[in-house]
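Peer 1: Heads up, there are several structures right after this.
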Structure P
Amino acid sequence: MNFLFLCTGNSCRSILSEVLFNQRAPQGWVAYSAGSKPTGKVHPLTIKTLENLGLPSYGLSSKTIDDCEQYQPDVVITVCDQAVQESCPLYLGGAIKAHWGLSDPSHLDLAEDQKLEAFMRTVEHINRRLDALFALDLDNLTRTELTTQINQISNIE
């Protein structure tokens, strides 16, 4: 099952979601990330957060949603408020869509150590939602039930 985490800039929340997902995903599940208006670079504190967690950061890039057409996602999850209101390209038409809004730690006006703490809180938030996602019994859910369950995960704080 292919997942696409979509944000506006694809430099922080969607990148973190992609890496965290792929580190824990069941066999046959893979995640990608993209931005509707990508910044063109991964935020340096995203890289530092991943390195602090011992997670891979090599090869990550800020991509446009059009770069992800080849992956044909089954599920598209927007992770920031701006992306939820944007229309998805036609090739995403059949995908299950959900919005898991997350606060953006990259725009906080804080000292770097405090900002890194905010990045870690974002990681913890993503992981709680991934716990719920990976606990779903896909074999016994209809598409409608799966869509409902994935969307309800957004309520996990």
Structure Q
Amino acid sequence: MDYCEDIRKMIGNSPLIVVRPCVAILNKQGEVLLTRNAGGTWNIPSGILQLNESVEECMARIVLEDIGVKLLKLKLLSVYSGKELINRVLESGDEYHPVAIVYLCTEYEGEINQNNHQEKEARFFHLNQLPEQIIPFIKNNISKIKSNLDIINGN
């Protein structure tokens, strides 16, 4: 059982604020790693913070569990919240108001290992050739990732 499920038992469908760590993982070719559930929308790797877990520990856990990559160094990119991020689950009626803490990672080890148990797909995409089925919020904020990549590369 996870934290959100425990809270949902107590509050039902009422809006719930969740901390959602996210990471833009960039390879040496300047491509960003995107993930999606089978047939779903592409997104950068993200998770939900659990009790007694730091934001960085959450991100490392999610990425290792879902795609088999170990994050070595994280750089805080930005923190987002607001109406644009509200998520309503149609099947259950649950409403989530995320506080997204976005990191950039260019230092990692391991190869992408698709987690068939969770039916996750993961692939690198060039920043100028993102898939059509990408979360609008990510597509709208990709410029911040690009500008940080330029800083890292000394451009």
Structure R
Amino acid sequence: MSTHAVCPGSFDPVTMGHVNIIQRAASLHDRVTVLVTANPNKPSGLFTVEERKELIRNALQHLPNIHVDHWSGLLVEYTTTHGVDTLVKGLRSSLDYDYELPMAQMNRKLAGIDTCFLMTDPKYGYISSTLCKEVTKYGGDVSDMLPEGVADAIRRKFSEQA
């Protein structure tokens, strides 16, 4: 039986913490879709949906069972339409769990889909897209917290806005 999981998120931008969770999900499932959950018609965040997808593809090109897509509707509509078996979410702390649990329960109620929580590797537990953007904006170096090329992409975005 083939399994298909989805790792949803805004990925603005993708971090090494995201990459770690996705790699682990890829080792557990036959196919993993990294799903950028943002509305392409309503730009929000630093990167457009297409830019996020490209950064993710570059970061995960070594994984043959990864597909990158985007969705702006209900997540359970995507999972039903695309035959997804499992949602995969990374948890950094109990705060993430408290936020994710009701969504997992609602998704189970609406579509019968299970959510698999993977604990973040402790070396990535403090990393967030928001913090990486903030540090970069003020001249800090977060290159080791992001996949290759992502820190440069953030710096370019901030220089374009200046």
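Bear in mind that the values in this text are calculations on the coordinates, not laboratory data. Just so it is clear, the model here is predicted, and its values are computed rather than measured. Cβ atoms are built from the backbone, for glycine too; each structure is taken alone.
Peer 1: With distance in nm of label points 7 Å out along Cα→Cβ at positions 16 and 104 coming out at 2.6, pick the structure among P, Q, R it was computed from.
Peer 2: Working through the options, I get structure R.
Peer 1: If helix-only ellipticity at 222 nm (-39500 (n - 2.57) for each DSSP H run of 4 or more, over all residues; to 500) is calculated from each of P, Q, R, which structure is the one that comes out at -13500?
Peer 2: R
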